[in-house]
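Q: The next part holds the structures, each set out as structure tokens.
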Structure 1
Amino acid sequence: MRWLEIRRHSLTKKGSGRGRGSHLSADGVALARLVGSKLGTFTYVLTSTSPRAIETALALGYAVDDAIDMPSGYVPDEVGHHDQWTWPQPYVTYAELIERGGGLAAVAQVHREIWTEAIMAVPEGSGALVVSHGGCIEPTLVSCLPHHDHSSWGAPFGHCDGARLEFDRGRFTKVRLCRAPIRSA
């Protein structure tokens, strides 16, 4: 068995300090360090090409093996930016949207292929880490585990939230959602 840890990037700078690609804030670095101190080891680390994803992996304590372009889960006429935060059952809604077979289903399939390639890059008994973005992680989880009880998965992913998926005999078999600790201001 192999496992895949998926994490959303950490907190970013706001306002004029945001910069191109949304660099991490000091609070974002601190949150990622805290989360990373509990994750364990990974044989392979993949991020999106966005600076906030690369910086999150580094702040988590991992060298980045590869960074690739990952399509957005915000698909015109299907899912607007941060729509998932307004849905009472976000994973159920994602499952319904994916079932329709439109653009979101295609994006989830691309991410599923990325996740599968990452997990196949590690030997049995080890894991891979992918640092990505909210809005694409959630529908991909649904796509990887279409028959699970999506109504029990709760809220969309906040900063540094993620999931650990087991991968056995060529398929994702189990998921454990991993919520980052709430940091007080």
Structure 2
Amino acid sequence: MKRLEQTFVTLNGWALILMLSAMAIIVGANISLRYLTAHSLPWADEAARYLMIWLTFTGAGLILRIGGHVAITNLQDSLPETGQKVLRAAIVLILLAFFAFMVHVGWQYAQRMQFQVTPALRLPFLYVYAAMPVGFALLIVHLLLIARPFIEAGDYKKLAPGSGDGDTVTGGANG
């Protein structure tokens, strides 16, 4: 299971690297062309925008794994250990319900947009709006993979290469 988790995290990370690289190459090429030839790629801004949308949604799960999202822990810190575990379990359940709801809503919205096409690339908007259900589905998987250590001890997984899947870091965005 740890190997499968590590493969999943690695693939998610490489997808982000490829999207960010593509975005940088497209924007860089467009800037170079604009200054060197006085012409630019008509689709470059649109492609970069859609890649940024996909980066945001597909990267949220990796940030969740390491506790990188904003967290206010005053209530949790004021509770006894058992109360903290109950609160963290409730948070996980609420997040799972919300993420599942957003997968459903995102998929419905993406389907509604399938016949409309983007102005420059002429891609169906389905491909742009699919970032939402895909991203929230990834959030569900990442949350399920970190739920146990988070509920038991408030720990998050390390994301550093070679850290191993069992390694955790205590605390969240605010330590």
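No value in this document is a laboratory result; all are computed from the given coordinates. Only a predicted model underlies this, so the values are computations on that prediction, with no experimental measurement involved. Cβ atoms are built from the backbone, for glycine too; each structure is taken alone.
Q: So helix-only ellipticity at 222 nm (-39500 (n - 2.57) for each DSSP H run of 4 or more, over all residues; to 500), computed for just one structure, reads -9500; which one of 1, 2 is that?
A: Matching structure: 1.
Q: Another one. Given 1, 8, 17, 21, 22, 17, 10, 3, 0, 0 as the derived value for P(r) over Cα pairs in 5 Å bins from 0, in percent, which of the supplied structures 1, 2 does it correspond to?
A: Structure of origin is 1.
Q: Hey, another quick one. Ranked by distance in nm of label points 7 Å out along Cα→Cβ at positions 111 and 151, which of 1, 2 sits at the highest value?
A: If we compare distance in nm of label points 7 Å out along Cα→Cβ at positions 111 and 151 over 1, 2, the biggest value is for 2.
Q: Kindly point out which one of 1, 2 the value 0.60 was derived from, the read-out being FRET efficiency 1/(1 + (r/R0)^6) of positions 63 and 143 (r between Cβ atoms, R0 = 30 Å, to 0.05).
A: Attributed to the structure labelled 1.
Q: When distance in nm of label points 7 Å out along Cα→Cβ at positions 7 and 23 is calculated for each of the structures 1, 2, which structure yields the highest value? Please list the in-between numbers first.
A: Working: 1: 2.0; 2: 2.8.
Comparing 1, 2 by distance in nm of label points 7 Å out along Cα→Cβ at positions 7 and 23, the maximum is at 2.
Q: Now for a different question. Assuming 27 is relative contact order in percent (Cα under 8 Å, 6 or more apart) as calculated from a single structure, say which of 1, 2 it is.
A: The structure behind it is 2.
Q: For FRET efficiency 1/(1 + (r/R0)^6) of positions 87 and 119 (r between Cβ atoms, R0 = 41 Å, to 0.05), the calculated result is 0.90, so let me know which of 1, 2 that is. Walk me through the numbers on the way to the answer.
A: Numbers: 1: 0.90; 2: 0.30.
Here the read-out was taken from 1.
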